[in-house]
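Some structures are shown below for you to check.
Read-outs: derived from the displayed coordinates by stated rules, not from any lab. Predicted model, so just to flag it, every value in this text is computed and none were measured. Cβ atoms are built from the backbone, for glycine too; each structure is taken alone.
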Structure 1
Amino acid sequence: MSDIQARSKSIYDTLNNQKYEIDYYQREYRWETKQIRELLEDLTDKFLDNYDPNHEPSEVEKYENYFLGSVVISKKDGKKYIIDGQQRLTSISLLLIFLHNLQKNRNQRKVNISELIFSEKFGVKSFNMNVEDRTPCMNALYNEQQFDFEGSQIESVRTIGARYEDIKQLFSDELQGDALPYFIDWLLHKVMLVHIEADNDEDAYTIFETMNDRGLSLNPTDMLKGYLLANIKDERAKEKANSLWKKRILELIEKGKNEEVDFFKHWYRAKYAQSIRERGRGKENKDFEKVATAYHKWTRDNKELLNLQKSQDFEEFITKHFDFYSKQYLHILKAAALYTKGLEYLYYNSHNNFTHQYHLLLAPLKVTDSQDIVNRKLNLVSFYIDMMIVNRFISFTTLNYSAIAYTMYNLTKDIRDKDLDELKIILKSKAKEINKIEKVKTFYLHQQNKKYVHYLLARITHHLEIESGIDSKFESYVTKESKNPFQIEHIWANKFQRFASQFQTETEFQNHRNHVGGLLLLPKDINQSYGDKDYPVKVSKYYGQNLLAKSLHTNCYQNNPGFLNYKNNSQLPFKAYSTFDKDDLEERTALYEKISEQIWNTDIIDNF
């Protein structure tokens, strides 16, 4: 084996005027929302543990380092090829593009990061993560231009677009004010990677395989299992508990390689965590943080809290508690992944990537609950979560994980081990406090909330069709896997001159055009073909689409008994429009508000 070099480098040293290639056979970028969320949460938490608003910029140099992992690099033909680590480096490049764009309109101190994103050589600019078929989409992101990510035939391009949207949604509000330049400085100079460089592919792959295949250590689940089984004295009981444990862990792993760890994190947070770390420099981790990764050690340190005293206690911890909660967690995962009648709110919250859902759902469950009671509790809690999510985004309030972690922790404790009737009382009271659904009338589309606008329109459309007796599938309105996915349609074409008599400025026109009442969901091909047409042309096409779009057309109000019955019974102000001006858009917005009041009505809680 030739000379191998390993050294620690900051992100700045890794990417500044450096070019990396990715071989064609391992080129796809496949990170999911979960990995982006975990990366941002880890970076945010580590930075805020050190940050003080009174610090001078120079004090960032004293902040603690964060270890991001390793990269394995092969050097050949005068170029550097990423053998392992392209997922992390691509994600960091997307974060840097987002941070570059976030700084554009700031008057405060800015940190120059453009040379970490692309650099120039022999008069030619190229991205530092240099993959030819990604260049057009990366250019579009960097220059904040429109690009059809969903329509791309290239898997990595579609994933890059989706993960960039995740970064926009998940990046902490706490970092977007005065803290931003401090965070960027810290990210560039204190977040470290271990570079392992070889002079050829063969050596590089040998290193990669050795790192991944040898010397596997016990994970926290293995260590917890060992501790619990060691305290069961009866050999037959131990064998039975071991068999159950292995069966259920295998079922969890089949759902995803990290699901076993996620299960223990959510279970322990739901049922046992008594404390959470305060935000700020030097604050130490508490139960809520410790059980996320070190639940095996936490169990030993808190065996009295878990009532682990005698051999039988350890046996029942596996055969009763672990068995029940792991079974229900698998049940929850299934409903979160597949729209299930009676558990639909779990699917809605999963679609919105609300990971706090899982420990909240487990919190009120008790091992003595029947499956019917379990399902009613699950749908009740998930309905409340859905109501909270919608009320936050229509109020333009962050749903960032770290920003609401403390609130969700307190909610978890409030509903822990509650009977169904008591759970209804608690959640209805809390729902009334948060429910400001009338804010739908001031809700509008902007660059960073497209996902939530799409979701609101999908829920309104689906509700309208179900109430009218039409076979409607919510999934079809939100899936990205379709060849012809639904997109947000502006009823008004982006043609200010057509509306100049109603608005004094183009800015005023754009603000009105983006209000939710002026939006629909249409299949991509229809949206793109008719987007610039006049309203009379558009509305004729709307009649052949979903019921929300169809309700703009006069024919919808003829020979349509299911819809007309719903309209009359609900007394909602539906009407057809031959033209669609400023007053009509505001009228339509009021209709959307009324439909939303039906969907997110606190009295629904009484029916669970």
Structure 2
Amino acid sequence: MAAAMHEQEKINRAQAINYDEVQAIPEVWPIVAERHGDVVALLDPHTSPQTSYTYRQLAADIKRFAAGLQTLGVQPGEKVAIFSENRPQWLVADQGIMTAGAIDAVRGANAEKSELLYILQHSDSIGLVVQDLAVLSKLADSLANKNLRFIILLTDEVAEINADLGGARLLNFSEVMGLGGELTPVEFARGNTATLMYTSGTSGSPKGVMLSQANLLSQIAGACSVVSVGPGKKVMSILPIWHCYERSFEYFTLSQGCTQIYTNIRYVKQDLKAHSPQYMVAVPRLWESIYEGVQKQFRDQPEGKQKLVQFFISQSLQYIKAKRSLSGLNLDNLNSSSADKLIAALKLIYLWPLHRLGDAIVYSKVREALGGQVDYLVSGGGSIADYLEDFYELAGIEILGGYGLTETSPITHVRRPWRNLRGADGQAVPGTEAAIVDLEKRQPVPIGTPGLVLLRGPQIMQGYYKNPEATQKAIDSDGWFDSGDLGQITPWGDLIITGRAKDTIVLTNGENIEPTPIENACLRSPYIDQIMLVGQDQKALGALIVPSMELLEKWAAAQGVTPDLQSEAVRSLYKQELKREVANRPGYRADDRIASFALVAEPFTVENGLLTQTMKVKKNQVGDRYRELIDGLFS
């Protein structure tokens, strides 16, 4: 059920570029350069010297890169692969390829060699753009038979390598920019394929998602309906630029004249303080990392101060929940009565002085850690736990959650500043439809009833490249895309995602368990760093747990025991933590109980292949690696 357009939404859309008249993303940059030419568009403070582009320079260099590609013989509709992590030159290459009428196939440079070679081959790319010589060296001995015409480095390193490149011409970034020649204009059409985005997925070979120019433009137009961001406002970028979520957000903020600042996990905390951004988009794992850092500072305080901090937090939690109830944004009671609202109003009056005092003493430090100038944080790429939502809200930091998939360009739903319903995933962006259907019969279910989420709108992909069978399975004849997610919709059109259909754990008693909400509840424990539920076709749930070793060691020292993961004392601690956090979860059922668990010392990371580069646990890979351990939980 679509919500009525809010007045602010109308204003935001009226101020935006008219995307009905724009045929392709490359047409945006000359417009923005004319409006905001001297504003810094891209800044990478971690290169030596730092890399910076104004909008005028960015538009000019995109055009020069495109002309260089045309000199190299690139024709409209041909594919060029880009394998690189974040850097300003990535955007020049990406938009240069599109400006020349070609299609780019993108992936991160840190992906496994076999995956990059698969994408290069599967995408039919005639050219390759790589981050630097180090990445090229990783691939070089396998490129002789790839029929590449050229390879371009995104650095100015000397373009030489001792390997057979199969006749491909090797150039560095400056050499391509210096090829010269006038750009031959390309006639754009909104239905043209713009890019192949290979799913990072948690299992199986990546599929090439075909996104059109219209798909990408829908993301800018949709975001413009939600927030109004001004020229010169700063955006901190940490997610991989090749990922659909970050990429679409960058297209949006850059189309509005913002300054994009690149950071990474090593420098993010100092960069937040140094650059004081107004906006940042990330996955829940980053917000959790910042939360854990603040909690560590609290724990390092004297015991008396720790108690004071906890007192203020407990009072402020009551305050923000009362505020939600009064605003009609309490997910547990969306139809609050007049009496409920009166009680909430009285609580606000009573708790306001304590909340303000807590803000001055405690929460202001949290805002300072984020640079002190944040207007909005945008969270996506996975479910954000309730305790994190609560923490940032009581600190006065606005998080706008959203929902989408690579196949949907990606955003279909997002929470608005004027309707920021915690625990939900937002209302549909303009032009988007969502339907909830029965998982078996595929028939619509009543409002508020959980089911399978189907989506339809301008952001739905064209299909999977060279995979008509998978495309037909994903998109039906009426244009509905099967998200594979489970969820429900409120009478006001708020989508609430409850889990993945394929992640559902079915116990032997027939109960269907969605693991994500339970995992998020368990992560409230300071002693649990990562967790993955298991238990398909078992009597009860089990779990693999990666402990927070620093806190475990402190606890063990205080107890006078060793932090041995197999010791009875440590296992007793984790048993208590699981029992408490699961039981305290809203909607707790007896089947949610975690009956058995194993503690594993090695964290799930990108490097060991157990996390995607957007920090999602690869459940199949974790299951395979710890198969004997998991089987032992149920023997």
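Could you figure out which one of 1, 2 the value 15.1 for mean count of other Cβ atoms within 10 Å over residues 509-516 was computed from? Computed on structure 2. 1, 2: which one has distance in nm of label points 7 Å out along Cα→Cβ at positions 149 and 557, as calculated, at 4.1? It must be structure 1, since only it matches. Looking at Rg/Rh (Cα atoms, Kirkwood Rh) over structures 1, 2, structure 1 comes out largest. Taking mean count of other Cβ atoms within 10 Å over residues 165-172 as the criterion, the largest value within structures 1, 2 is that of 1. 1, 2: which one has helix-only ellipticity at 222 nm (-39500 (n - 2.57) for each DSSP H run of 4 or more, over all residues; to 500), as calculated, at -11000? Label of the originating structure: 2.
Given 16.0 as the derived value for mean count of other Cβ atoms within 10 Å over residues 261-268, which of the supplied structures 1, 2 does it correspond to?
On the way: 1: 22.4; 2: 16.0.
Source structure: 2.
Once distance in nm of label points 7 Å out along Cα→Cβ at positions 293 and 325 is computed for every structure in 1, 2, the highest value turns out to be that of 2.
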